[in-house]
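Participant: Following are the structures in question.
No value in this document is a laboratory result; all are computed from the given coordinates. Given the structure is predicted, the values throughout are model-derived calculations rather than measurements. Cβ atoms are built from the backbone, for glycine too; each structure is taken alone.
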Structure I
Amino acid sequence: MKIGILNQKGGAGKTTIALHLSHALALRNYQVMLVDADPQGSSRDWAMARESDAPFSVIGLDRPIIHKEIAKLAKGYDYVIIDGAPRVSDLTRSAILAADFILIPIQPSPLDIWAAHSVVELIQEAEIYKPNLIARFVINRKIVNTAIAKEAVDVLQEYPYPVLTAAISQRIAFAESLNIGSTVLETAPKTIAASEINALVDELLQTIEQERHVTEEIIKA
């Protein structure tokens, strides 16, 4: 399963989610590779900052050939996570074509919601060639104890893709862990931050299984 973490707006938290998703899956004994498709190379910097080997593979591929190389790269891995570029480009198109599932992190603000329009259009274009492509929004950097996240979910209903129930809050624990090449699953495994990541992974896996079942039923029919 190839999961693209994509949003054209910088600051949406793609790398934070990509790294934590990769680590959470690895902790569940899946073989995981993270493909850093962002020319800024933040995921690669994270791996270099670690004092020990990363619990999953990290490679850089910030050229628009991801969809051509993904089958070869994915051999031996249960999940390939693609940390996408922060703008609509050939890199983004290549990542979408390479993925089976697109996760769109979005901050609960009007500017971020409006900016999602571009990546949604690219996903819809790709669906012509990949009709089984799955896409979901996830609220990221939610401000705790405010209603703005619920308001954002309401507005996102205008788009053709559902919003996951699981959401990731704005927490200093995420920044602190990433700065030392770690994740909250290592530095603070019993915190709410870690619980939010695990809830996101639970819902992702459930969604993937449900979509797989639907596809199988369609094929049988």
Structure II
Amino acid sequence: MKKILFVLFIPTILMACSSSKNHVIRMHTTAGDIDLALYNETPLHRDNFIKLVKEQCYDSLLFHRVIQDFMIQGGDPTSKNAPKGKMLGEGDLGYTVKAEFMPELHFHKRGALAAAREGDDVNPEKASSASQFYIVWGKIYTPESLQKYKEYYKRRTGKELVITPEQEKAYTTIGGTPHLDGNYTVFGEVIKGLDIVDSIQQNKCDRNDRPLNDIRIIKTKILKKQKIKNSK
């Protein structure tokens, strides 16, 4: 069963607000280094991600799903030795992580780190994949285009898309994917290497969104804890 994001072509990104220090993970990739701060407010996802880094779970895995102006996705354990052209995204570790939604605080701004998951039809509790994750790119909205998107979202889903002033500020300045808020757990953010994420999301891909040239996570490691800037 494929760990997949629902693809609506729209934006993303927001920052953490915590007085305590945050765990930081360095993801050394073939495209460059990406440093990720993990939120203390999502402890289940934070601790699971740290556990997998310690176990070297992500070492040698691919960014197997890349969609320009949307996101980059990795963490499929079957991608380590996958031949060229093989469809990826169905690999898992045999367990899930309970959803930890808090969209008013941690949302899909550009650079947000979030957990992929199976669709609502087989996963009504919206539990996260144990290992698959994505980093948001999205797009920058104007206030007018964001309002039009909210209207479009309501017509499409029949639901109101609630956007706080903090979210609106992020989506109209740095960008993101607001339609994913409240549906996927955001548990961290890029604090260094957003230019690397940009370069990855621009890669040409096949019809299954797998990059034509493999982009690999060479190694992940835990860095010293840091305080991260409050985005408000």
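Participant: Which structure, out of I, II, was helix-only ellipticity at 222 nm (-39500 (n - 2.57) for each DSSP H run of 4 or more, over all residues; to 500) derived from, given a value of -15000?
Facilitator: I
Participant: Here volume of the Cα convex hull per residue in Å³ has been calculated and equals 121, so which of I, II was it run on?
Facilitator: Computed on structure I.
Participant: Please state which of the structures I, II yields 13.1 when mean count of other Cβ atoms within 10 Å over residues 68-75 is computed from it.
Facilitator: Corresponding structure: I.
Participant: If FRET efficiency 1/(1 + (r/R0)^6) of positions 44 and 116 (r between Cβ atoms, R0 = 25 Å, to 0.05) is calculated from each of I, II, which structure is the one that comes out at 0.95?
Facilitator: Answer by label: II.
Participant: To test your reading of the models, identify which of I, II gives 39 for relative contact order in percent (Cα under 8 Å, 6 or more apart) when calculated.
Facilitator: Traced to structure II.
Participant: Another one. Taking distance in nm of label points 7 Å out along Cα→Cβ at positions 108 and 196 as the criterion, which structure among I, II has the greatest value?
Facilitator: Going through I, II one by one, distance in nm of label points 7 Å out along Cα→Cβ at positions 108 and 196 is largest in II.
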